[in-house]
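Quick note: the coordinates plus some simple rules give every number you see, no bench work behind them. Predicted model, so just to flag it, every value in this text is computed and none were measured. Cβ atoms are built from the backbone, for glycine too; each structure is taken alone.
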Structure P
Amino acid sequence: MKLGYSQRHERVEGESLLRSNLLLHWGSRALSVLPVLLLAMLPQAVAAQAQQPPAAAAASTLQIPSLPNALSWQQVQDRFRASNPTLKAGEIGIGESRAQEITAHLRPNPTFYAGLDQATLFHANPFQPLSQAYPNITFNYLHERDHKRELRTDSAKQGTAIAISNQSDLIRTLNYTLRSAFVQTLQAKAILALTADNLKFYDHVLDISRERYKAGDIAQVDLDRLELGRVQYEQDNETADVNVRTAKIQLLQLLNDRTPVDQFDVTGPFEFLDSLMPLDQYHQLAIAGRPDLKAAIQTVEKAKIDHSLAIANGSTDPTFGVDAAHQADPLNSYIGVSVSIPLRIFDRNQGEKQRTLLDIDLQQQQAEATRAGVFSDVDSAYVTVDSQLKLLRPYRDKYLQQALRVRETISFSYQHGGASLLDFLEAQSDYRSVQLGYLNLVGAYLTAAAQMNEAVGQEVLP
């Protein structure tokens, strides 16, 4: 017998009321056969999912697509070091420091003087302008005492070593920026894959709900609520797609790459490793490997060399000379030698000596401040990584499985009439929130790991 819409609607409302009464009186003997059968089937429906290992059972089914030419982290690093203009400028600076070494090692140039004196140009009877001429030549050479040239060379070499350490420190800081952009791209891709998976699952439920509506199993208002709920998943998916493109653009800017966004992609593991060494080991690695601390110590050594050079510059440098000349009779030709010594009575380089002595203390204090900053950076990064791990462990061991199990259970029950629409929407919302929270935490952990690598000065966490 064919029912009209009003009759079918009344029948659906009656069935909904009956289910509500059954749930309210769950302990009574008036339990219907249908819920009993559903309760018996639900554990079997989710048993396979429950048997998955605790390492993110729900997330393990999430597939993150990548282009065939997607770059790995190592390839991104190689491109960055080869094309980044800031790093290239730093390499040029190192070359300039090496050129200063050449200048510092040069000896003073000797001086040559040639002269002609006593030419009689205005004596016309007879006109012999060179008869009484007095030609002479002179060679002078400044001799630097107290190892001035060697000290200048040592100071320049130390400046080159500092430039190299500063370049390594620049790579360290820029590498953190690059790693953060790389992780942000992977995180955006993972969230995009999650939103696409959620939208696909929701569409599947919608297809089943439309069939149930056609069969008169649910009311029009329930179907409308389901279709309106799809708007949130569409918005999530579109926002995630925009975030992926934005993250890629930022990464391309760091790489100084003009590749179109649609043709650029990166790939890599988006997961966390529950491994953290004791804090003291990270302290030791940072003290041994931080390039900024190394540069600070090298600056102290350079200050000491500069002070020694200032003392040497206060010493007297003699100028030795050799001259030769020819004069008319009775002297004829002769050779002479000379020594010129400045009298350092007033200027003995006192101010530079005092300045360089104070500079030693200044650089030592700055080195201590840098050392304290190293410990502070490591401590802060360690606490951040440890905090992220504490938040991720319950997700891995419990929350992800629970969210998936609840969603699958409630979805199965709803599709067979054993759960309300509100229960299904809440279960789906909880699953979405837990999965999104997990991906955000993984991204925060990977960023914190990059912060730890920057603090230590080398890659200690993948």
Structure Q
Amino acid sequence: MSTGQAVIPPGGRELSKVAVASSVGTFIDWYDFLLSGVCAAAVYPLVFFNFTGPGSALAAGIATWGLGFLARPVGAFLFGQWGDRRGRRSTLLLTLLTMGVGTVGIAITPSFNAVGYLAPVLVIIFRLFQGVGMGGEWGGAATFISEHAGKSKWKTLWNSGMQASVVIGFGVAVWLLNFVASYTGGWTGSDFLSWGWRIGFVIGAIIILLGAIIRYYTMESPLFTDLQTRKAVQSAPAIEAWRHYPLRLVKLGVAWCWVIMGFSFMWVPYVLPYAGAIGISASGIYYAELSCCAAMAVTAFLGAYIADRWVRRKYVMAFSAISSAIFAYPMFLLIQTGSDFNAILGMVLFTGFMNLGYGCVSSLYAEQFPTEFRQSGAGQGYNLGALIDGSASTFFVPWVLAAFGLLSGWGYVLVVYLAAAIIASLVALTLNEPKRSLAAIAPKP
């Protein structure tokens, strides 16, 4: 019986197509992260939740945004199950379709003034669609490109494109929102609140359509095709992953927490508003966002190159976590000088080192599981980290703001991040890093 080792991976042209196809979803994921996050605070309270007071409307908007994080593990389970039973390629088409329903739905949802309470109900439903689709996206994309990369000596570098596309999506959304706001009367202008904010979601839907077309013309994973040929497909792979590897799944959720918490727990919801409150100019914050996105994209590729060329991926991840912890405190000190240049420098150093290890995550996580339940395992482990961060971002940061205020609460946020980075680095060092090819990784008996 074949073990799958005779499977010949596709050539460079097909692998390039797969790399682009896999990166589209993660681009949309974080493109939407910024759009939804900004709209949750600036638009949703005025458009969908204006039937209540300002404070309650803001809380409702942020809670709606947070629901997307809570829905991700559900998507990882459902689409992981589908991908390990029906195929990687069809799963990635379904995740884009699910995200597309949510994105288009939010773009066309009427305001509360137009349809009453149906408006907030619809936007919550569509946000859940986004979360479920995004939850299934990462595991499918990581598995798809990893299995196509085969025995390539640059397998981490091939995977790093989907990791770098995260911050590229974020940066594009930053630029687009500022561009649209500047031509529609600003963030509180009537045109922006009426239709301007919807443009970003419409463009996101177009990108999703293009991504689906690219994915349609890719080949199925050669390892999954071999799995089908051997009739070794499992009936309940998402559950089997937990039965065989419960500790490993939890470790995967924790091992990358320094990235997600550094980005969406500390930098986006706290550091950027903190810099504005200190006196950093609006243009300074805007250029900080773009500069940090550029730095993170570069270091994601750099970390992957280092891992393929010199050291193991888990060591790059651990170094990235510790170095970002080291630069976190100086970042706040540089911001406190009130200088735009110093603030940008501090943020670039922090986010750049933070993202160095992120370029290694997808290829390493895919290798933690055999082909039989690789997508279920990688996706569920990864999204446990998103769930941890979503809980902290949704509950801890608002508590700090309410209890201590923006200018005085930074130390509490910093301590939590330092603890997360240290724990993540230690857990990352315990991860299994097999030297065998993906095809040779066998399930536990």
| A value of 12.6 was derived for distance in nm of label points 7 Å out along Cα→Cβ at positions 118 and 422; which structure in P, Q was it taken from? | P
| field | Test item: distance in nm of label points 7 Å out along Cα→Cβ at positions 262 and 326 calculated as 8.9, pick one of P, Q | value | P
| Looking at structures P, Q, which one was distance in nm of label points 7 Å out along Cα→Cβ at positions 214 and 334 calculated from, given that it came out as 3.2? | Q
| Which of P, Q yields 88, 25, 14 for semi-axes √(5λ) of the Cα gyration tensor in Å, as computed? | P
